[in-house]
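Structures are listed in the sections that come next.
A short reminder: the numbers here are calculations on the coordinates, not readings from a lab. Since this is a predicted model, take the numbers as computed values, not measurements. Cβ atoms are built from the backbone, for glycine too; each structure is taken alone.
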Structure 1
């Protein structure tokens, strides 16, 4: 984890032709993957840390492949606007964690619904296991771009642990139903 007072920021300026759109979409996905946040038309920001620098380089290659360019500018940690960039970044991570927690709640509601319907099938168990695997991957993805260690991460981790317990309970009921 990095202290915000010690971090510089990357400002990424993206210029890519509008057609074909697949290049813009690929760049946008790469920027989001490593945690960059939009700050304006074609402008993004991210902490100047190795993971973000690597992601910016990948995005630069994607821009070049789309006949465009991506310029990377670095701010100093003492820049008076650094606090604004940090606020944007923190807000984006808070939104990521909120969406994740909401999906964990939906997962547990789905498990409760299947238990209420007594839908104790191996196919349903497999589907729920795949949903939990997706939640785990998503958690790792958000944690990877949450370079400042948001306080919301621990609550999200607890929610994920609750999903694991719910699935284990459901699995036990499926196996009991199938072997009785």
Structure 2
């Protein structure tokens, strides 16, 4: 039996034309797969490793964060529903922000399964909640926005964290990619 948590990830081709919703959905799936590609072939210990001395970031911590991003933005903001967040342990940082406690004992395979479930839940919400891109979405962080802003912000979240994942992965085992 392999200790690898995430075996093989196939990244989908991105759509280059189509409706705005089709392009955003395609980009989100591409970035989701790219994040997982950065975690592919690693063991639980490697996913929990903090390879950058100036950062407490781990690939597993980013995965926990991204499931929260998916549920917060899609379910709470776009669908106006109360998501079921996995009860990961969190801590308050020196800046007063809340972040996942890297000592959380939840096995990486469970975090991975939870992340996949959050992405699937988001795809279901996306299909129902993006019919009116100009619809106002209440947002305590930024003020009222529209659906387009929320979707663009999600692509931004993934772009930023895939960059983090790229650096973490290279520091863990030297693997590089795009």
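Brief remarks follow.
- Structure with the greatest value (metric FRET efficiency 1/(1 + (r/R0)^6) of positions 29 and 101 (r between Cβ atoms, R0 = 25 Å, to 0.05), set 1, 2): 1
- Winner on mean count of other Cβ atoms within 10 Å over residues 85-92 once structures 1, 2 are ranked, highest first: 1
- Comparison across structures 1, 2 (criterion: volume of the Cα convex hull per residue in Å³, for residues 69-148 alone) gives the highest value for 1.
- At a computed 65, 40, 22 (Cα extents along the principal axes in Å), which of 1, 2: 1
- Which entry (1, 2) yields the derived value -22500 for helix-only ellipticity at 222 nm (-39500 (n - 2.57) for each DSSP H run of 4 or more, over all residues; to 500): 1
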